[in-house]
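Structures incoming, each one as structure tokens.
Nothing in this text is a laboratory measurement; each read-out follows from the coordinates by a stated rule. Note that the coordinates shown come from a computational prediction; the quantities given were computed from them, not determined experimentally. Cβ atoms are built from the backbone, for glycine too; each structure is taken alone.
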Structure P
Amino acid sequence: MIDKKFKIANRSFKSRLIVGTGKYKSFKECAKAIKSSGADIVTVAVRRVNISDKNKTRLMDYIDPKKITYLPNTAGCFNAEDAIRTLRLAREIGGWKLVKLEVLGDKKNLFPEMIETLRSTELLTKEGFKVMVYCNDDPLMAKRLENVGAVAIMPLAAPIGSGLGIQNKVNIQIIRKQTKLPLIIDAGLGQASDASIAMELGCDGVLVNTAIAKAKNPIQMAEAMKYAVISGRKSFLSGRINPNILGSASTPNKGII
């Protein structure tokens, strides 16, 4: 298989790794990790990260939005109204229309509230936003999001920040088979091998925040994620062998001395 460009809403990106900007010790550490990751896109929690108050240190002072694509997200929103208001604010501040929608259902597990998520996606799409959607790993809901105009499906691997890795490979594979939209694993990855597994399942990309920001060495973990995504993608494109419970000699049986 020949690889195709990583495209979201008709925009092409070199890296298939998207990196979050929260939870770092400082903006300086965040900027170093993103550089090490090679990411083209960073998510920005509009409600939590300073991008508008010029009298305080801003993310833009460390990560140039002209060189790295900012993806405003609605982290911390628990209903459609708050999410829509937040993204309208992001559009006013930076003109951003490519956005990540995240509407949570509870403060303990941070699972997506899918009814509100679906409603928000439809309303935002009608306003001209290009909506990348954080969702659960339900193939039926993923298809509904596609039908109302989402530009990317972003199912969780496990609860946000848990580091548990992909818990339901079957559902991810079903979503992969049924959608032509970019499929990006969002939330729950813990180490580089998790990113490789996601890519080997056929995902177009992964979004990683906590696993990098809270690693003992965030800069090194960011680089590990970079190569894990590349490796996993190459593995997927190469086509794995069919699994077999029996052994198979790697050398021919004929012509043995």
Structure Q
Amino acid sequence: MSQEEIDATQAPLVEHLTELRQRLIYAVIGLVIAAIGCFIMADHIFNILLYPYERATGDVAELKLIFTAPQEYLFTQFKIALFGGLFISFPVIATQLYKFVAPGLYKNERGAFLPFLLATPILFMMGASLVYFLIMPLAMSFFLTMQQTGNDQQATISLLPRVSEYLSLIMTLIFAFGLCFQLPVVLTLMARAGMTSADGLRSKRKYAIVLTFVVAAFLTPPDPVSQLGLAVPTLLLYELSILAVAMVEKKRAKEEAERDAELGL
């Protein structure tokens, strides 16, 4: 290979790396700005995240959380800033990702990719809302039932959570549910790439049920409320994914039939 040919192949690579660097810088800037804003509002955000605990107790006056190390609540605020920053800046990050890959896609591919880009945050919000309004209050109610009123014959056992542990619990649940709610997007994209089919998903349904409960047991706290709360919606999403994949296959078959008709085959 001549030096001119080597230089010609290196030029596009340098351009792609430069473009990637620019998109990453924009994404990081968006994340940093959002994280700084969330850190300033960290106390208010944490109080919003306490709503499920408040629903479980029924009285905000009974809420009491502690931190056992001088720096614990500060680090908790840092986590809130990162958590909120990722959440708020996701549209910016997703947009930069799309702008990076879009030039390499055909027009029809860009049109097919965009709905999945829009569906991802919507499905994540649905999973997070399920945690916030239903699963977390039920889980906290379950944990509160394990308290014990003391008397002459038994000790008092009461729940007094640390701020960092409560934040870790609700963040873990939100991310777990948000990711599991991406199942229709993932399976539909795999179907478009020819990596799976509706019949294949139906035949693997029993394995999906077992795997779903295993993942739910791993990602959620060790209480049946949280585990069922993740497993049941995930299985419903699996069934929804089968319908979505079947629609993709039907559309593909129709396009192939039209193409064959145009070619006279």
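A value of 0.9 was derived for distance in nm of label points 7 Å out along Cα→Cβ at positions 166 and 206; which structure in P, Q was it taken from?
Value 0.9 for distance in nm of label points 7 Å out along Cα→Cβ at positions 166 and 206 corresponds to P out of P, Q.
Using FRET efficiency 1/(1 + (r/R0)^6) of positions 62 and 182 (r between Cβ atoms, R0 = 30 Å, to 0.05) as the calculated read-out, with 0.65 as its value, let me know the right label among P, Q.
Label of the source structure: P.
When mean projected area of the Cα convex hull in nm² is compared over structures P, Q, which one is greatest? Let's see the in-between values first.
Numbers: P: 16.5; Q: 22.3.
The structure with the largest value is Q.
Using P(r) over Cα pairs in 5 Å bins from 0, in percent, for residues 22-77 alone as the calculated read-out, with 4, 19, 31, 30, 13, 3 as its value, let me know the right label among P, Q.
Only one of P, Q returns 4, 19, 31, 30, 13, 3 for P(r) over Cα pairs in 5 Å bins from 0, in percent, for residues 22-77 alone, namely P.
Which structure, out of P, Q, was P(r) over Cα pairs in 5 Å bins from 0, in percent, for residues 150-197 alone derived from, given a value of 5, 23, 31, 23, 14, 4?
Going label by label, the one that fits is P.
So if we calculate distance in nm of label points 7 Å out along Cα→Cβ at positions 134 and 158 for every structure here (P, Q), which label has the highest result?
Once distance in nm of label points 7 Å out along Cα→Cβ at positions 134 and 158 is tallied for P, Q, the winner is Q.
Consider the structures P, Q: one of them gives -26500 for helix-only ellipticity at 222 nm (-39500 (n - 2.57) for each DSSP H run of 4 or more, over all residues; to 500) as calculated from the coordinates. Say which.
Considering all the candidates, the number was obtained from Q.
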